[in-house]
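Quick note: the coordinates plus some simple rules give every number you see, no bench work behind them. Note that this is a predicted model, so its numbers are computed, not measured. Cβ atoms are built from the backbone, for glycine too; each structure is taken alone.
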Structure I
Amino acid sequence: MDADGPLTPLRFTPILKRLIWGGRRLASKLHKDLGPEDDYAESWELSDHRHGQSEVAEGPFAGSTLHDLVIRRGPELLGEAVGLRKQFPLLVKFLDAHQVLSVQVHPDDEQGRRLADDNGKTEAWVVIDAEPGSRIYSGLKPGVDRSRFAEALRTGRIEEVLHAFEPRAGDCIFIPAGTVHAIGAGVLLTEVQQMSDATFRVDDWGRVGPDGAPRTLHQAEALEVTDYERGPVDPVRSRLDMIDGGTQEHLIRCPYFALDRYVLTGPTRIGDPQQGRFTALIGLGGKVKVSHEGQSYPVELGQTLLLPAVIGACPIEPSGEGEAIVLTCTVP
């Protein structure tokens, strides 16, 4: 490891999480190297959390953790616009919901510190694949207040108060802290969120864990942190701009992250030309190659590449047949 060398585009080893609702599509669709089990649920691509530390997979910084780089090379990695941090601000992951996830809600920053010893958790999803008839549960139905929500929890009729829709590949769903939600069976997606693992389980559909006992619920915390004013949440409506090499779709801008989707048929540049902030690049379809200092860095469906702020904007172009789709995330 050459900790003093110039930063380059960084690829990290995925952190694989096995959970009761997982399956095998992280391998069959996203080409992750899984073990023989059939419950692989999440691939943490970028993580600086106590529940998982990403390590650089290749190159001069191989073996360094993301946290090492934040502490030792923070200004170059994060950028002046992001400022000094003790933790990388975003967690990037892929999720395979072979079974429906529990109904959940996440705290905001103050609630996260007080109730979970963690950051708050605002997140966004981009659907990669959705089986016919699958569901996304996002937000409460109109008019559902705390008392009606509490009654639904008490009587086990939570689905009756949840807004739901059938997702399609390409849908982007924004889930601010306080939004009750669940990902239904048959959905494969990428998630960008605050660096946090704070989750309050509202309901688990009557399911039991591997030990045969019901999994722990956190209903008191959920009642406290739920935003009863938010109402139903549907896929975002976004603005599409023509750029050199294709299109740029501005999906989400919030205090914690900015997401853009690029559909590329030719060369362009991606990253912050002012070197003010990092950019994480997530492959959603086709293949691209990113170029920097004479080196080529391929990215395809299911792969993630981190562009440190100091390298600025990098040339990128499709490297296979047809168009390529990439998602970028950074902080605003």
Structure II
Amino acid sequence: MSSSQDIVLLLTHSGDYFTVDKVAQALSKRGASPFRLDTDLFPLEVQLSARLSNSGLKHQIRYGDRSISTEQVKAVWMRRLWEPKMNPQMEPHLQSGSIRESRAALDGFLDSLHKLRWVDALPRIREAENKLLQLRIAAEVGLTIPQTLVTNDPTEARQFFQELEGSMAAKLLTPLSYSMGKSSLFMYTSAVQEQDLAEAETLRYCPMVFQEKIPKLCELRVIYVAGELFVGALEASRYDGKTLDWRNISPEDCPWESHQITEEIFGQLNSLMTRLGLTYGAIDLIQKPNGEYIFLEVNPTGEWGMLERDLNLPISDAIAKALLN
């Protein structure tokens, strides 16, 4: 248990709900004091002050009716960092400058907490988000990965399509949406048709990921928290043929179900997360009709609320325990 004076900083944004509330409740039950920081409201509604001298430094943040200093913080949950909201009446050049300076000030505040317990530290998250790194390490620890091509060469994409006999999917290496809504560049994982390759010349402007389409019995979202795994499954027959990406279906059409993975896969995923240096990760797998598991990717800050909501999995408590460990 923690001291009632221990503050755990929850980095998120003002549009976030459920998951951040559940973790805050779990921390309170364990005797800690959660402090929610909606990063999109800095600087308009959040005040930050930093005092530095040769004798040390002290940061203070005020948000609403609460104020904390860096000395009070025990741990940090990196849920989300968000684009600062600015007054739309500001001139564009002043707005961009204010956003840049606000980011720099917030980065300085977060750096002052670098010695604390993070789930997970920003440099570790940014490194682990590299999808090619994930696939390489996954193969090294024994997980099966899809045949994959990352290219901006239209000829290579067409050749790969032929090698896979047309059974190919496309997705992005990174999310291109950083605002509250999806950007025009946001895309779900989608099947590639032969006619799509007629426009493959646009790859010269932006490389993409191409993978073999894996036959599915179910898709799995596996939540890893400090060596514990929480697993939810979606039965592919409920949506296969309509979409390749479960994020594009409604929970009513395809509810989450409980699933038990094998001890071998458990060990391999644990090795993967240890190699990536992550305390938390949302892992996507496919189980083929023959029972084989295929690793797709890890999202170091991926969603898990639907699994706690629908399957009553105690993920928020596991995160709270990891923060206070």
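Here distance in nm of label points 7 Å out along Cα→Cβ at positions 63 and 79 was derived from just one of the structures I, II, and that gives 0.9; the source is II.
Please compute Kirkwood radius over Cα pairs in Å for structures I, II and give me the label with the greatest value.
Numbers: I: 20.4; II: 21.7.
With respect to Kirkwood radius over Cα pairs in Å, the highest-scoring structure among I, II is II.
State the single structure among I, II that was used to calculate percent of Cα pairs over 16 Å apart, for residues 87-206 alone, giving 76. Don't jump to the answer; show the numbers that get you there.
Numbers: I: 61; II: 76.
Of the options listed, only II reproduces it.
Between structures I, II, the greatest calculated value of mean count of other Cβ atoms within 10 Å over residues 39-46 is seen in I.
Suppose you compute helix-only ellipticity at 222 nm (-39500 (n - 2.57) for each DSSP H run of 4 or more, over all residues; to 500) for every structure in I, II: which one lands on -8500? Only one of I, II returns -8500 for helix-only ellipticity at 222 nm (-39500 (n - 2.57) for each DSSP H run of 4 or more, over all residues; to 500), namely II.
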